[in-house]
Structure P
Amino acid sequence: MRKELVCPHILKDGIIIGYGGNQEWFPGEFQRLAGCGSVTGSNMAAIYAAMDETMGALYDPDGDAWEYGQYLKLMETMYHYMRPGFMGYPLIRRFAKDFCKYAKDRGILLKDKRLFLPKEKGESLEFILESINHNHPVAFLILRHPAKEFREDNWHWVTITGYDEEKHQLIWSNCGEREEIDWNLLFDSNVKYYVGMVCFTRI
């Protein structure tokens, strides 16, 4: 089975520049360095709004929703809710709390579902695949993964938007790039790593 949610294809001057947002678009240096959490929050808001009309208030721009300038406004707004500290924003519980606050301020009550430090691959995949199957994108935090394939993605948030069971792959938005990831490499029981994930449902 294969499924991929609707993820924003961000346009600038009529050209697609991102599969989801990219922290490099932020104007501030520290935002560009540590703004991955707020980009993931923006992606979550935009995907929910695009796939469920009852969640439209999560992203209600005054122009083309996928246009770069509009999406950057969303990212800037989300950054005020998910402002990183000197260690960045490596906090599952805080991400969940801040996103629920963002939603509540727009009249939408959410509850979060979290998984941190899963003990085995099956537990992680059950969480992710079940979420995607119910049209919930997954905010995913990677901490200290030793695989060279993730050397640029440690201490980092990405947005899981889909999966392919036959290929054993996850699909995610990472700094505006659509990436297909070998889930056996990501959830390798022979190495030490830390991951966490969160999704949301309406109350």
Structure Q
Amino acid sequence: MPENSPTDSAASAPTHFPAEVGARLPALARRAIERHLAGEARLVVDDEPRLKARGASFVTLTSNGALRGCIGSIRPQRALGDDLIGNAISAATADPRFPPVDARELAELRIEVSVLSEPEFVDFADESALCDSLRPGVDGLILFAGCRNATFLPQVWEQLPDPAMFLAALKQKAGLAPDRPASNLMAARYTVDKWSEPD
């Protein structure tokens, strides 16, 4: 696995996606949900090349600052526009932690869209080395343990700013004990470009 040990600060997070296209994504996600809830035909994206290329996205819904739904893709498996539309609908209707959103509630929700970079596996000897390789506020992390995996977007650093706490919570999300040694796990990290609707 390639070694990844950058020491850049959060301010140096790379940008992968054109801002002028990204700024349209939350509105696109909202239209996709609106059409689905109205029973209309699935939204079809325009011919913007970046939306036709493969990409991975997460769509996060919040209500008064609290999570209301979050569904996404870790790796690019389909056109980004299709991925975004599918994840937007799933975040609103298929997140098992929440009841489905209805049309009246949607008007009160805030939508954030994240476009993920290609994950890169991290080479580490132990838990301390894995924590040291992470850039708080910049890196999203995927943990793999056999058939189990879980991820935290970089936004989760806002609630868990300490790398050890971040990693322990991600283990729990994957159904693992927080004290399980990281040396028998695999990890990959990624960055995101994200856009949100106004508060």
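Which structure, out of P, Q, was mean count of other Cβ atoms within 10 Å over residues 113-120 derived from, given a value of 13.5? List each step's numbers first, then the result.
Numbers: P: 13.5; Q: 21.4.
Working through the options, I get structure P.
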Task: Origin of the value 10.9, where mean projected area of the Cα convex hull in nm² was derived from one of P, Q - done: P
Task: Among P, Q, structure where distance in nm of label points 7 Å out along Cα→Cβ at positions 65 and 153 as derived comes to 2.5 - done: P
Task: Answer label among P, Q for the case where distance in nm of label points 7 Å out along Cα→Cβ at positions 25 and 161, calculated from the coordinates, equals 2.6 - done: Q
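Can you spot which of P, Q the value -7500 was calculated from, given it is helix-only ellipticity at 222 nm (-39500 (n - 2.57) for each DSSP H run of 4 or more, over all residues; to 500)? Before the final figure, lay out the partial values.
Working: P: -10000; Q: -7500.
Comparing all candidates, it corresponds to Q.
Every read-out reported here was derived from the displayed coordinates using simple, explicitly stated rules and does not represent laboratory data. In this text, all values refer to a predicted model and were calculated from it rather than measured experimentally. Cβ atoms are built from the backbone, for glycine too; each structure is taken alone.
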